[in-house]
Structures are given as structure tokens and as C-alpha cells.
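Since every read-out is calculated from the coordinates, none of them should be taken as a lab result. No experiment lies behind these values; they were computed from the predicted model shown. Cβ atoms are built from the backbone, for glycine too; each structure is taken alone.
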Structure 1
Amino acid sequence: MSDPTVIPAAVRRNHWMNRVATHAEMKPDAPVFRFLGETTTWKQTSDRMEAFAAALARRGVGFGDRVLLLTLNRPEVVISVFGINRLGAIAVPINVRLTPPEIAYIVDDADADILIVEAPLAPLVGAVAQATDRIRRVIVIGDAGEGQESWADLVAEDPGDFQAPDVPEDTTCLIMYTSGTTGRPKGAMLDHGNLFAQALTLLRVNETFDESDVAFMTAPLFHIAGLGSISPNFVIGIPTVIHPLGAFNAGELLDAWERERATIVFNVPQQWQVICADPSIPARDLHLRIISWGAAPASDTLLHTMADRFPHAMNVAVFGQTEMSPITCALRGEDSLRKLGSVGKPIPTLQYRVVDDDMTDVEPGQVGEILCRGPNMMSGYWRKPEETAEAFQGGWFHSGDLVRQDEEGFVWVVDRKKDMIISGGENVYCAEVENVLAGHPKVLEAAIYGRADERWGEVQVAAVALRPEQELTIEELQEWLSDKLARFKQPKALVVLPALPRNAAGKVNKVALRAADRELSPA
């Protein structure tokens, strides 16, 4: 018989499952989610989390198991993550923009056999099943098909005498797959401590001090920018308005901000460009307090425009990577114009260094790679010890970002040590695309590099040398890639060369490719 004077460790855990339970106890009828005009309360969220966890447990899910999510944006997705984590299991969100073979790789790598899918995406499951036989159970948010189960039915099941296990804060709760520098995605393992550190960062930079704010989420939940951005909302107990994913429409977004009285919003720079161009902004009754951006660089022109269009809101820039949960630097509103182009200062909850290739700290104003470590740092890459060891050389996470820091501590990103392009907020690793291009029957050799683009920030350019007596167009190349690479990874321009330039070591000289880009004639 348990001692009633001993407080169980489980009730003292600092993770989002317990925070949901706390708010459900203290303010059960208050809203936690708003989605397409419908409200979900804290008690409803807690009850559904518990019921879903119990249903998964009856289906064999236990501590440390992985459960896949192929979903868009809606409250059921977040509740699913909570239910999975309630068991000590790990949620594995999948980017819905990937092709079936790319999804199948993640399914196999994560060694997971349960997939939660949103009904509009259910047809993808059949295509994925042609590339992997791992999936044995499919749970559909919406109308379930033959051989599938309904998410609503699972939540409606009686939990019975279900008892959730104690889940320590260092338990992995998410595996977030990032594109790989060597051509294969890697799963960054994030734990509950990481997500709480992320929450503290956002509470500070957004100056969220009470429950009067209304957070508005546009970022996809299959990115850490989505789940990470809402982590503080569960700490302080403010409502989150979830915006559905789909074709971006600035007018609809502004309508929702106005209708929901949103105070904290985040968008990538490409979206802010479209929003700021909407002529209806001055006439709207907006309540924005924080206008935030990240995931890709913003031009000085855009930042000035944002300040002009939303003069009463504080502009906040955030910067980081999935492996750091993700924020490492933040540019607070009062510095957004004074330090144009900067990604801000490193957040105070982490340690950082700016070093040269010998791991020697560089002086302010000099360029070096920024290294980080702290409570928001991942525990490693899922089942990839060599890649993990490489990322943590010397006990620090190597970001791959080359930066310079001024005397006040503000950071400017000047280049990327990793061969990576950021297009529309999505990371595209060149090696992954090059590996696929190498399989084209007309291509002898290929290289990918980035070209500045006003709309997307950067776009991928494919420089190729063709086999004898072959011709290739960008349209033909994109058609060939359509079932092999997600659309956002595909090259947007093609340059045909007799041979790719190489340096003395025999490696493709991408510096020369980028430098000559304006003189090269796209095919």
C-alpha cells in the first residue's frame, strides 16, 4: 500500500502533459485551442490526452516506442503528441511535403509501425506502403477507410483503470527529422527539458507575463518551429489559435488575426512580404503586440516595411536550428532597426562560442562558427552515433553557421559552413539533392548551389554536366524528380556546363559556381 505522505514523482514533473493537467484542474472551461472558430477547453484537452494515451497503450505502445504523425495543423495533432508522450513514447512528425519514398525512409529509420494521418493525406499511406512494410496500424484524424482506425473512436474509448507511467524530464518526446548533409535525413532527439528551455526563451523574448495574450500559430506542426512556438503557451496557460495549413492567403490570415484578437504572431519572411503588401491593414482592428519572424533571412527593406505597417507591435527575430529546440539567438524589438541584418544576441540560457577551424575563439568582428550547448540542446541523432559524435566535437554542438559578433554581442550570419540552402523557410541540404540528381540517366555530374531570390530568399540551382549528345531542360528535370524529391527541394533553375569547376583537391568549386552565376545562361 502506498504511503499517502509521499508525493509521487510523476505529479512534480515539468513537462507539457502535467501543465495541461494543471490548467485543466484550475480553469477547466478556459480555452486552450481555437481552430476554425471552434474552441477546445483545457479539460477537454486533458481528457482526450488521457483517453488517447490509454487507447495507444491497449494497442501495444509503451515507453520509448515511436509513433509517426503525417498531419497538417489542428488541435488533434497536438493532443496526439501529448497522448503519445503521456506513455513515455516518442512522437515523430513527418513533413507532409515529402514524397512517399522519402517518408518511407523515415518510417524505416524511426523503426515505427503506428502512423497517425489526417484524412486528406490518407492516400499517401498507400504509396508509402509500396516502399516499406513497417506500418501495421493507421489511425486517421477524420473519416477512416478500410483497415484503418478513427482517431475519434480511440478518444471515445473508456480509459478504464489506465495508469500512465512516470515520465522524467530527460525522456525523449520528439524525433524531428532534418535533411542530411550526407544525403539522408537525421532524427534530432528532443526531450521535455529541451522543450521547457524553449518555452522559457519565448516567454522572455515575447515578454509574456500574464494570461492576457492570444498566441496565433501559422508554422506547420511537423516543424520544430510549430511545436516549439506553442510550448510557452502551456506553461503560462494562454490560448493558441491554430491556423490551418494550405495555400497562403494574407487576407484570410489578417481576418483571423482580427477575429481572434491575436497578440503574438510568427511568420517566415516570405509570408511577411505578402502580408505587408495587403492594403487593408490600416483599416483593421488588430491587437498585435509581437510580430515575429525567423527560419530564413529578412531583408532590411522588409524590416522597415514591417515597422511601418505595424508601428505599435514589437518586432522579434528568432534564429536557431532543430537540434537546439530550436532558438539560439533572438533580436528583441528595440534593436530590430538599430541592428538591421543581425539575428540578435545568443539567449542567456545557453553557452556559446565563436571559433575558427582549430576551435580557437575569434575576436569580435572576425568570422567563425558559432557553437552552442545548454538545456535546449538535443541528446543526439536517432541511431546515428557517428553523426552525433561529429556534431558534438569538443563537447559543443557545431551549428554549421559562420557568424561575426560585434562588441555589443549581436550576431550576424555571414555564411553557412554546411552545404545548405534555406528556401522559403525550409532547409535544403545540397548533398541530398545531388545524390538524387546523380541517378538521372542524362546527368554525368551535378552540383547544387543557392541563388538569391526576392520571394523565397534563396532557390536551388542545378549545375550539371551531361553525358555525350544529351540535352536537358529544367521542366524535364523537375518532372523526373517529382516522385523522388519533395517539391521544395527541387532545383528551380538549371545550368548546363561542359564540366563542373573543381579545386585542387578535386572537389566541386561552388564558390566559383556562385560567383559566375550571373554570367551563366540557364538552359
Structure 2
Amino acid sequence: MTSKTCNLNRRNFLKTGTAGLTLLMSGAAGSRLAAQDASGQVIIGFSQEPTVLHPHMPHIEVDEGVHFNLFDPLFTVNSDGDFVPALATEVPTVENGGVSEDGLKWRVKLREGVTWHDGEPFTAEDVKFTIELQQDPNFSAMRRTGHELVRNIEVVNDHEITWEMESPFAPYVSILSWTFIVPAHILADAEDPNQTDFRNSPVGTGAFSFGERVAGNYIQLNANPDWWGDGPYLETVIFRYIPDMTVLYTQFRTGDIDVIGLQGIQFDRFEQAKQLDDREVVITQASTVESISFNLGKPQFQDPAVREALYYALDKTTIIDAIYYGIPEPTESFLPKGSSYFHEGLPKSEYNLEKAKQILDEAGWVPGDDGVRVKDGVRLAFKNSTTAGNSVREQTQQFIQQDFAEIGVEMEISNLPPAVMWGEYWQMSEFDTAMVGIVYTTGPDPDVSNYFHSTAISAQGGAGQNTWQYQNEAVDELLEEGASLFVQEERKTIYNKLQEVVREDLPFLPIFQYANLRGHKAGLEGFDPNVNVRIETWNVGEWRWV
């Protein structure tokens, strides 16, 4: 991290032309100086609204943009893929004695002098509570993978904790790097862990504390003067919700927002954005994979032939070239190409409408009177949904809709506001199909149990992100074997096979791996794109104006 000593000349107020944000800034002006050298504020524009402030309840990427700044994990993973101590004093390894050679016994030493935003001391009891919360069957956990293997947690003292693993689980270090510690003194006595004030008034140990939230408009965070890290350097951070991508870009261009986040700058505006004065625009690689995801609980998608035919009808090359200006790269895998586990030899998709028709004909899907194919009383018709206001995705949907119609498939475009789209509609598998970008990995680890294991289906009582309700015994076995191995070459064999099986089954149709166009005002330092996390606001505590 960088030194806190700096001469900041950033003005505290920006004229935005909206009454809501003007009121917001007046409130920010009245707050106390958050840290000795903290000054100014950053306004971050998101196209989706952060809604879930409890970091362990089901949520999506945009929520983590806030979580990373309110809370801390035991250790983080930086943009180089290295684990860095946070609430722990060191990352436990076999070499330093933090993990036994068989991977079953763990010992973590904790940072002293850390306090929660309400002034209470952070201790090992908070770590114990956080892990046990993920194990609580009554809690709607975002993730149980890895945590469910932890046994015999012992608080040695306020700053040391030990536990045992039921079986070796190599991805657990990566999982812990995304497991934000929450306060036992606030949450432990909750009658219902899913219904607490914490969801709207979170308390963490992070670089910023919760200020206020105006639904549909913004979330304000204030600098935490007692943060254990070198920052923060900003007095306030504003996450502003701007659902229309055109408006989001316009406000970046006019200076009403300082950072354009999440979906970033649309590809058709890249050349213009590069010419803007006082702006820095860069292409950053991301681990996110864009896809058409199926809900396999719907009868029309339970036939593998349907999924195969739809993939033949997906002209991803033209989509990338014509709509995304040739910037992102097509992919066949859920793993990012930068991963050492990425399978280079997966079959390449082929755009072939005649082949798609042939597959459906042979599988017994016969065109009805209206041209839409039917089999056993099921019409090959469905809705495709994504975030309303994302014009690039809407263009892609319209393009795909035309090709699908050519093979006798009816796809209705039905887009929804982000809070609805990515709430229970997505998390509880209420959708038909979705156009969605997903980061499948946890940091640099290739484990994807949270997305593909049959126990990770929330709609069936599981805990995870298997929203397409994908079930395959061979996949479950591969995931379990891959997670038990610690030698990279041995793991690579397993994850290659896993990628092959998923590519054959096609629970989703991969289109491309993201290449994000990120922009921020010149003079903002510390902005550090990181493919190992799901959102670019992972380190706002290190941002500063110079």
C-alpha cells in the first residue's frame, strides 16, 4: 500500500444537476473529517443498484463493490494473484505452520488493535461466528462450499484461532479471501439470521463505514479513521445508481461521476471516450464470461439436443465484431483464459443454422402451425432476460432472437430492473434464460463448486449459485476430487475433464470473456484492475486524489 501522506486538492462538491445528489453532497459536507489525511470524495457510477449489504446473503457482483470497502476478510488477493494478510497477520501455509502437511489442521493469527465501526474490538470470536454462520442450515448463505468442511473451531485467545477440516480442500484459502468477517456481538443473538437490521445498517472493520442509503439513488460510505490499513485517503465515497448505460456514460463524460464502474464504457463509445479531456480510459481483462444461461428446470431445456441446437444458432463471431467492436474474445469455457487451468483444446462453436434445424428435427421437435417447434406438448418458446437499460445486451438479444426464429424457436425479450432481475428471479431460478456475465472462480483458484455442484442449487434448498439447476453426478465427483488435490498438474487434469463435460452438456452458451472498458478522472490514483475479484471497487481504501 502507499503512504497516507499527500497533498490533496480535490474539491469536496460536484454539481450534478440532480436534487437527490445535491442533498447527498450536503450531507457529506457536514460529516466529520474521517481520517487525518482523508479529503475529498469519489462518485462511482454503477448501472446496477447495490441491494444486499449483508455480505453472506445471496447477492451479485455489484453488491461486492460495497462489501469490499465496508468489511475485511482474513486476507485478500491482489491484482498479481498473491494472497495478502488483512485481518490475519499472515496467510496460513504449510511452510509457516498455518496449515498441516495433510491440509487438515489450520491455525490463523489475527491482527491486534482492530475495531469494528461501532468501536467494539475485533477478536477471534468474530472469525468463529462468521464461519459457523455459513454452516447454519437456517441461514440463507451465499456460499457453504468449503465452510461446511470446517470442524472443531477453537478460539485459542482473542488473536488466534484453530480449526480442522473434515477433508483436505485446496480452494479454502481463496474462499477465505472472499469471506468477509462479520461482528458476532451484533449478529450472534439474532432470532432469525436472515432477518436482521444488519442488512440495512452494516457494521464492519473496513476502510469505510456505512453512511446512508437512498433506494434507487445512491449509497454513501464515510472514511473509517481507525482502519488498520494505510488508508483511507478519501473522506466519502458515493456509489450512484444510474441504470441507463447512455446516461451513465454521459455523466462520466460531463464529469458528474468520477468513475464509471461495473458494466463500464460501452464499446461503441470507446474511441470517443479515449479523446475526453481529463479522463483515463483503459481496456482491462476480466474473468467474467458472458453467456446465455438456461434454467434446466424448465421442460424445453431438459433435452440436450435443444441446447446443442441453440448453440449452433448462436453467431458469436458476428455478435463480437458487430456489437462489441471485436474487443472481447470468444470462449468455450467458464474459466478465464488467463487461468493456468484454462482448457485450450475445447471444441470451437460453429454457427450453422441448417445443422441446428437438423438436430431439432432428429430430436423430434416439429414446427407447429405458427412455425414454433413443439415436442410432447412443449413449445420451444421462452423468455430471455437481462438488466433493463443495457443497450448493448439488448442489441445482442435482438440479433439472437432473429437467428433463433430461423430454426423455429421463439425467444421473447423480457428485461427487468437490476434489483428484480438479479434478486430472487435469478437467485431462485425463476427465469427461463438469462443473458448474464459471471465470474465462476474464487480468486485464482479453479474450483467452481458454487456454480456447478448439485448441492449449490438455491431453488432446491441448496446454497450457492447453481441457478441453472444443473445436475450431473460426474461433475459432482470431478469437483470433489479437484478440490481435494494440492498439486497443480494433478488438479489441471481434473479441471480439464470438468471443462469438457460442461462444454458437452451446455447448461449455458458461452459467448465471450469480458474485456472491460474502464474510465476514471485523471488525478485518481490507486485504481487497480484485478481479475481475481469480481468488481473494480475492491480497494477504494487505497484510492486518492493528487
(request) Match the computed value 1.02 of Rg/Rh (Cα atoms, Kirkwood Rh), for residues 278-461 alone to one of the structures 1, 2, and report its label. (result) 1
(message) Matching task: 21 is the computed value of relative contact order in percent (Cα under 8 Å, 6 or more apart). Pick the structure from 1, 2.
(response) 2
(message) Quick check: 23.6 is what I get for mean count of other Cβ atoms within 10 Å over residues 286-293, calculated from one of 1, 2. Which structure matches?
(response) 2
(message) With distance in nm of label points 7 Å out along Cα→Cβ at positions 86 and 206 coming out at 0.8, pick the structure among 1, 2 it was computed from.
(response) 2
(message) Given 0.40 as the derived value for FRET efficiency 1/(1 + (r/R0)^6) of positions 126 and 270 (r between Cβ atoms, R0 = 30 Å, to 0.05), which of the supplied structures 1, 2 does it correspond to?
(response) 1
